[in-house]
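Derivation of every value follows stated rules applied to the coordinates shown; laboratory data play no part. Please read all numbers here as calculations on a predicted model, not as lab measurements. Cβ atoms are built from the backbone, for glycine too; each structure is taken alone.
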Structure 1
Amino acid sequence: MSDLGISAASTADLQTMRHWASDEGWDPGRSDMLAFGATDPSGFLIGRLDGEPIACCSGVRYGSGYGFLGFYIARPEVRGQGYGIQLWHAVMEHLAGRTVGLDGVVDQQDNYRKSGFQRVLNHIRYAGVPATQASTGIELVDARSVPFRQLADYDRRFFPAERDAFLSLWVNLPDHRSLAAIKDGKLAGFGVLRPTDSGARIGPLYASSDEIASAVLAGLTKPGEEVAIDVPDINAPAVKLAERFGLSPTFECARMYAGGPPPEVDQAGIFATTTLELG
């Protein structure tokens, strides 16, 4: 086995990682990497042989005690040669001392368990062209018009750590659509849609009720637009919402944690997770 050079990813490398993830069928958003890279610039690692990138992995640090692992990819022609595990070890060193989450594809879950990760829930990707839903009369506003501190505090109910750098970009990127639901003058729902190579992804989708989640989801989508959402299977109303919109399950992975207890969040309010790559 030749020596693998491991370094922090450049801006160009981040786009390479996105294309590799697309090749794997994960369908990341076209501008995801702009927000991802700003979240933890040193957390995206690329492995090279003779100057050519052949593998990658990310370990994004949030606050002082949480991290998320993603983009664990070795190109097909070099798999089984030990390059991926070298990146894994480098990323885990970057995340040392933290509770670490990941979304593991089915064929890797046994390997993750050997590294101490335990499954907490499954994310099921539902995809399709959403069925038209009747208007509910719930007040929806452009999420960019909501004071950012209010939006960030709301996000913290559903995510284990502050992620202001990520969230500010996630809401404001030009090709993203974001909506907030207002009830009795308070923020009661929030969702973001971003285009991908095959349609669009929605995440997060937070809401205090099924009715509000339905309104935000309907408000984000355009007639005939193919969308995908990653639904936590332990939230039965979220699963029923996806089914009511006529979306079908296409993909499944396990949310797993190691290094500490699973974070406590308002799981009942998560109708779709933000991303499978950064949590």
Structure 2
Amino acid sequence: MIDFHTHLGDLYFPNQKVRPISADQLVDTMNRLGIYKSVLLPIDSPEAANAYFTTFEALEAWNKYPERFIPFCAVDPRRDNVPAQIDAFVQMGCKGFGEHKVGLAIDDERSKKIYRICGEKKLPVLFHLDPHLNIDEPGLPRLEGLLKEMPETIFIMHGPGWWTEVSAGNTERGGYPTGKINPGGRADILLQEYPNLYADLSAGSAYNALTRDPDWTPGFIERNWSKLLFATDYLHADQDLSIVGYINNLQIDEEKVYAIKMGNAMKLLNIPESSIRATS
């Protein structure tokens, strides 16, 4: 497996009593769960978490475990010299951009400059969507506008603001809805219509979407298996990782399971099969 969404450090307030994640601890967890490589997603925006996980820290962990980690970079679009920072991080070894988690509209012009740069450099961009981060309206019209405007940029979606959109007629921008899913949700349709759109299966938001309506989920996976990425959003050492068992028990063709577990990630990140065999 390739985990497309992990973090390091302590992103919580101290009184939340959770153990932070070190590079060593993450590798131990990967070994236990059968995860060959993990994408490290820095956090660079003040509204994204209670602390920062810097790109430099991600690169430091990658240098310690170069066969196990894949570093991304994150630069807040409100910073100065954003293009130069991205260019420098790519030269240092970063393979993508994210977690992009900012309190701006998803199509804010400052963020759009980043998306264009990433399209030019072939860097996938991983987004967090909720009511206050990468803001969009019900039905995701701003996201769809970006997908049309920048077909060369790979957009990978995550978070409650994305996964609520699996149900048609959705009016919520976050949370964990329960009950039956109405077919024809915008997330489902957009995944099928736009080659440059993917989704990661991390966190409670994705797990809730996949488990709230067992009658709907098999069809969603069959329609979109080539656009889905196994991921955990591993944030602290005591975290529930039920998504791992869920993906391991998918009742679909072996080829499609492989794509979700690692094949789609390998395609997006140009990871050769030989590098996976070397760590297995």
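Summary table
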{"item": "Winner on Rg/Rh (Cα atoms, Kirkwood Rh) once structures 1, 2 are ranked, highest first", "result": "1"}
{"item": "Origin of the derived value 0.4 (distance in nm of label points 7 Å out along Cα→Cβ at positions 228 and 252; candidates 1, 2)", "result": "2"}
{"item": "Comparison of 1, 2 by relative contact order in percent (Cα under 8 Å, 6 or more apart) - largest value held by", "result": "1"}
{"item": "Ranking 1, 2 by distance in nm of label points 7 Å out along Cα→Cβ at positions 52 and 116, the structure that comes out highest", "result": "1"}
{"item": "Computed -8000 for helix-only ellipticity at 222 nm (-39500 (n - 2.57) for each DSSP H run of 4 or more, over all residues; to 500) - originating structure among 1, 2", "result": "1"}
{"item": "Entry that produces 1.7 once distance in nm of label points 7 Å out along Cα→Cβ at positions 60 and 164 is calculated, selected from 1, 2", "result": "1"}
{"item": "At a computed 4, 17, 29, 25, 16, 7, 2, 0 (P(r) over Cα pairs in 5 Å bins from 0, in percent, for residues 180-243 alone), which of 1, 2", "result": "1"}
{"item": "FRET efficiency 1/(1 + (r/R0)^6) of positions 20 and 196 (r between Cβ atoms, R0 = 25 Å, to 0.05) - structure with the largest value, from 1, 2", "result": "1"}
